[in-house]
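Asker: So, here's a batch of structures to check.
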Structure P
Amino acid sequence: MKFYKSKFPYIFLCLLLLSFAPNPIFGQLNQDFVVSESSKIPFFQPADSLHKGRFWTCASIGGAAYVSVVFGLSQIWYADVEREPFHLFNDWGEWRHVDKIGHALTSYNYTRLAFEGARWTGVKRRNAMWTAAGLSFALQGTIEVLDGYSAKWGFSVPDIGFNTAGIGLFVGQELLWKEQRIIMKVSSTVPTYPTDMLTSIDGMHTTTYRDRALSLYGKKFPETFIKDYNAQTNWLSFNIHSFMKKKDTRFPKWLNVAVGYGAQNMYEGFNYDWVEEKTGIAYQRDPDLYPRYSQMYLSFDVDLTKIKTKSRFLNTLFSVFNFIKIPAPALEFNTLGNVRFLPIYF
């Protein structure tokens with residue numbers, strides 16, 4: 001399953017599982033819930049106890065959205081894909097692992113947003129955490145199962161592994177610190193693709209690197225932001241202040257240090273050859289001309305949730321969009337042996 005197939009993010013689908021929550025999973029869930037008597041809580045303020053109106057609204061919307069997404073994917077996304085009996089698919093190494101880290105990123109942020117949605121309804125912290133983790137795993141797992149019946153892909157064990165890693169990163173921090181000190185983020189800058197001519201293996205057709213990239217990843221920003229693996233950088237953003245023993249330090253609470261990973265010159269999943277889906281035309285490019293390589297980045301970032309305002313709406317907005325890495329200067333280290341300073345990078 002490719003990262004761009006994840007419809008990121010499903011905001012507030014978290015409460016789907018809550019409406020069917022069994023006690024063995026959620027412990028003393030029913031006994032712990034105390035229904036909020038006030039229905040006049042400001043909309044963007046989390047309830048301090050279970051708010052029935054919010055709970056059932058989110059559960060209903062979440063359930064309907066989940067069913068709609070699964071039905072839509074099965075009827076539209078997979079409609080033109082040949083079906084096969086359930087099978088595994090080993091895509092380890094594809095796209096130089098950018099898509100795998102994208103799975104962890106997506107699962108982490110599914111879980112984070114689901115947790116915050118559950119807390120908004122007044123669900124207790126531990127129950128909200130396990131609910132969010134279960135829902136995130138179910139959402140990603142459902143798409144993997146659908147992939148498992150498609151001839152084009154298959155059920156990917158590495159995808160499930162990285163989905164679990166992303167969920168585990170959230171759950172682990174919640175259990176250790178009851179806060180997210182390490183956040184998974186993403187940024188995207190489409191490179192300038194070369195216009196060098198490529199000739200098909202049969203010598204009958206031509207294309208360019210740029211045309212190949214446009215057909216593979218799309219042209220407009222919303223599409224390239226999700227699909228273009230050459231453009232994507234996935235980040236671990238560390239909040240330094242939260243790791244300091246002296247909390248009264250003057251080090252800014254909102255300033256993070258981020259480590260990123262990306263890759264370049266990927267016009268195919270593996271190696272240096274591909275077959276165009278619509279035409280069946282096969283191409284093979286010179287690996288020495290534009291070699292595939294990986295990149296590591298070191299940069300600054302901002303934890304938007306640490307910027308407190310008097311507006312609950314802005315605080316909520318900052319939290320929702322805290323998966324986007326803030327543009328900042330960066331150092332790049334790549335597997336070609338080069339080191340570059342980038343005055344501004346996104």
Structure Q
Amino acid sequence: MVWGRFRRPVFELPSVLDATGLLDKAFGRAAKATATGPDRIARARNLAAARVRIAGQTIESTLRGIVKGFPSLDRLPPFYRELVDILVDANQLKKHLGAIDWAADRTANMARDYRRRIGKSEGHSIGELRKQAYGRLSSLVEQVGPDLEALTEARRALRRLPEIDPALRTVVVAGYPNVGKSSFVRAVSSGRPKIADYPFTTKRVSIGHFDRGVERFQILDTPGLLDRPMAKRNAMERQAISALSHVADGILFLLDPTETCGYPLDDQRKLLAEIRSLFPAVPLLVLANKADLGGPRTEGIAVSSLHGSRVTKALDALLAELTNRGPGGAPRSAGP
């Protein structure tokens with residue numbers, strides 16, 4: 001498993017207000033401001049400056065909190081970086097965060113400029129300058145409104161990412177859609193992926209855990225893969241490839257000899273051959289699922305994910321192979 005040295009990322013992302021919500025927050029706080037002064041004009045001047053300051057600080061701090069709260073994409077490990085790019089388009093995410101950072105800078109400068117102008121104003125111009133400041137702040141926030149909306153969607157997607165522990169060995173379950181991968185993960189671990197009798201039920205990588213003695217393992221359920229060129233694979237399929245590429249210590253590949261998954265066995269075998277060629281150093285075990293339905297005899301250990309038949313035995317067979325492997329997937333030496 002190629003992780004490098006890093007702290008495990010936890011996507012506890014900040015809430016993102018839309019433009020209307022942010023302006024309501026800023027002007028609501030500003031409306032509570034109070035001020036004193038030696039005379040009426042001074043009090044009006046100080047109150048207007050305080051309201052602009054509070055509104056500006058609220059907008060600026062909220063925008064900076066959004067930028068700071070999102071993960072630094074360049075510092076993420078490869079698996080997470082790829083998932084972010086697949087789910088939300090990393091380049092677009094950077095652009096949205098850049099726009100919010102720019103708006104925070106502009107807000108600070110704008111509020112500071114209007115506070116200075118209000119400090120030099122007299123009479124009715126005090127109220128006019130405060131209104132101008134509010135108007136320009138509103139226009140600025142509305143300008144980045146689409147960026148705020150995009151970040152809300154990105155937050156929703158990123159919060160669903162699995163939290164992978166680099167200290168635990170990882171088994172990745174792969175295969176065609178509807179071959180029983182999610183049922184297998186449910187049968188052998190704490191994972192509770194969605195199960196339904198139609199293809200592409202699993203739309204994202206999900207995680208479960210199981211123990212063997214004192215050691216804990218994690219097992220990943222992945223979206224179904226089709227036997228087709230990488231360029232034609234959709235976002236769900238690319239999540240599976242990313243998991244296999246970056247976090248798999250071992251692979252359980254499920255076949256459905258009954259073809260009730262909706263895909264021919266020959267196509268499933270072609271995908272198996274591709275996975276073997278792409279990841280030759282990773283231990284791989286083939287399981288012939290849906291044994292309860294009969295079907296032709298084929299390669300692999302016959303199991304029934306639905307009924308839990310032989311699933312633990314199959315998983316232990318892969319774990320035994322992992323135990324016999326050294327770092328990097330190389331077979332352990334049998335002696336000195």
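Just so it is clear, none of the values below were taken in a lab; they were calculated from the coordinates. As the structure is a computational prediction, the values presented were derived from the model and not from experiment. Cβ atoms are built from the backbone, for glycine too; each structure is taken alone.
Asker: Supply the structure label, taken from P, Q, corresponding to distance in nm of label points 7 Å out along Cα→Cβ at positions 104 and 224 with the calculated value 2.7.
Answerer: Computing distance in nm of label points 7 Å out along Cα→Cβ at positions 104 and 224 on every structure in P, Q gives 2.7 only for P.
Asker: Identify which of structures P, Q gives the largest calculated value of mean count of other Cβ atoms within 10 Å over residues 56-63.
Answerer: By mean count of other Cβ atoms within 10 Å over residues 56-63, the leading structure of P, Q is Q.
Asker: So, one more: Given that P(r) over Cα pairs in 20 Å bins from 0, in percent, derived from a single structure, equals 27, 55, 18, 1, which label among P, Q identifies that structure?
Answerer: Answer for the origin of the read-out: P.
Asker: I have -16000 for helix-only ellipticity at 222 nm (-39500 (n - 2.57) for each DSSP H run of 4 or more, over all residues; to 500), calculated from one of the structures P, Q. Which structure is it?
Answerer: Computing helix-only ellipticity at 222 nm (-39500 (n - 2.57) for each DSSP H run of 4 or more, over all residues; to 500) on every structure in P, Q gives -16000 only for Q.
Asker: Taking 0.00 as the value of FRET efficiency 1/(1 + (r/R0)^6) of positions 120 and 168 (r between Cβ atoms, R0 = 30 Å, to 0.05) derived from one of the structures shown (P, Q), identify that structure.
Answerer: Q
Asker: For which of the structures P, Q does the calculation of FRET efficiency 1/(1 + (r/R0)^6) of positions 72 and 184 (r between Cβ atoms, R0 = 25 Å, to 0.05) return 0.45?
Answerer: So the calculation was done on P.
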